[in-house]
Each structure stands twice: as structure tokens, then as C-alpha cells.
Structure I
């Protein structure tokens, strides 16, 4: 449990630091910069997620004695548990970011959405309807929940992929050796 929490906390902290850095660099201040910020955040988020899941799974695998299997299922479960802790902590940090640190962020998101709709030729009255509906959904708590869901999804996908490389069968030498006395 400690391994999951440690690497989940590191993963959430990494994501929060990326968001904070983008905010401090002014990339969350205007719709024109938001696309760039989202690409940077997605790339850094995957890098942090992959790193924390791989390192956490390796640490958990090292805790399992060599004579015991640490199969694909165990590796996936480890990655998902790390992701769960990261997503739960991220739920709180996302809420704090959108409600306290950058309360203007929702407005920037709505402006960005309106500009994209306008560029696609959507009529002004339809854009206004979409904006009203979006404004009801873009509250800090709702954004935090969507962040939790997307974090769980992407972390689970990463875990499914990395588990194929991080699984370990029980070693033959360890199976033939007498059990270690502790």
C-alpha cells in the first residue's frame, strides 16, 4: 500500500507542478495559448504517468520474493492502484487549481471553445446555446471529476501496456531452493 501511495503521490504532484508551471508561464491566461498548454500538459502528463507507473511497478515487484510470481495481473493491478491514488490526489489538486489558484481558467476554456466553434462556421446563436450549456458543466468540482475519470482511463491504459514488460515469473532457481527462513 505504501508503494502505491508513494508513486501515486509523485504522479499527482508531477501533474500539479506541470499545471502550475503552465499557469505561471501565462499559458492558461488566454484562449490563444490554451492549445499549446494542453499539448504540453498532455505530453508531460504521459511522461510523468509512465515514469511513475513503471518505477512504482518495479518497486512493488522487488518487494515480491523471487520464488513468487509477479505476473501480468499483478503488474496491472499495481499500475491501477498507483493511478487510483494519483487520481484521488489529483481530484483535490484540480479542484484547488480551478477554484482557488486560477478561477479564471473556466472563462478561458469557454472562450477557447467559442473561438473554435466560430472558426468551424457555427452560427452565433448556436454558439451561445452551447456556451450556456458548457458553463453549467464547467464548474471546478465537475472539472475535477472529469480529471479523475480521464486520469483513471489513461493510467489504466498505461498500466495495461507496461505490465506486459514488467511482469516476472518465479525464477527456477528460487523454486528449487528451500524456503528462506525469516
Structure II
């Protein structure tokens, strides 16, 4: 009986380990940061999209939820080794919440389209970024107003988003990962 329980729980255990490791990748990507007020440049969105491409929508979304739970519990997993609910509720919290939708959208599109053409991969990555910007913008606007949120929380990221999405698409296209 015990051997049967161990054997049947192995797939669940493997998935749990993958989710934990993926959440740690997100935590590491948050530390590659260029301070900018109020929203720093990080590699988090690229990591979320990477996980969506590699793990699929369900596992990537679970990894993001685990990451947010770790941060909510106070573990220093967010940018600049911060954690706690203040990060989730503060000016940049909307971007963090947007990761959930980003992982789901990009993972869903990649699973459905199943193309490794660079143009398709870049398009999926850019569409996967939209929920992050939408949630981040709306949440940031509560703190600084709509116009300031646009200029502080969206516009500065146009070029970096295009570059990171293209580099990620090239890696996925070439099966570097």
C-alpha cells in the first residue's frame, strides 16, 4: 500500500518541484533590476514569458501564484529583495498581479498556435506582456493618476519590452532553452 501511494504521488511531486524551481527563477529574475521610480526595470516579465513557453499555461500560472504567495508571506523574492503584502499592494503591485494573466495568456497562445516562427513567438510574447502593462497601469494610476501612470509605468518600457520579447523568441525559436 505505501509503495503504491509513493508511486502514484510521484507525478504530483515532480510538478510541485517544477513549480517551486520556476518560482525561484522568478525571484532571481526580480533581482536583475535597474532602479527607476516608481517601477524598476527587471527581467521578471521575460521570466514569466519564458515559463509560459517552457511549462505551458497551467504550470507557469501555478509558478507565478507560488511566487506571489512566497512574497506575500514576507520572503524577499520581489525586486531589491523585498517581500510582504506592501509590495503587492503598493505602486508596483499591479505589475506583479499581471504576471498571473501574462503566464496564462502567453502559455495558452503558445499551446494553441504551436509555431516556432520568430514573428509568431514575438507576437505571443508581446501579447503576453499586455496583461502586465494593463494591470500595472491601472494599479499605478490609483497612486499617481492616469497620465503620470502612463508616462512613468508604461512608456519607459516600450523599447525594453520589444528587445526582451525578441531575444526570448530567438531563444525559443533556436531551442536554446
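Key figures for this structure:
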| read-out | value |
| --- | --- |
| Structure responsible for 3.4, with distance in nm of label points 7 Å out along Cα→Cβ at positions 36 and 148 calculated and labels I, II on offer | I |
| Comparison of I, II - label where distance in nm of label points 7 Å out along Cα→Cβ at positions 28 and 140 is highest | II |
| Test item: Rg/Rh (Cα atoms, Kirkwood Rh) calculated as 1.01, pick one of I, II | II |
| Of the structures I, II, the one that 75 was derived from, the read-out being volume of the Cα convex hull per residue in Å³, for residues 52-115 alone | II |
| Structures I, II, by relative contact order in percent (Cα under 8 Å, 6 or more apart): label with the highest value | I |
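Rule-based calculations on the coordinates, nothing more; no lab input. Everything numeric in this text was worked out from a predicted model, so none of it was measured. Cβ atoms are built from the backbone, for glycine too; each structure is taken alone.
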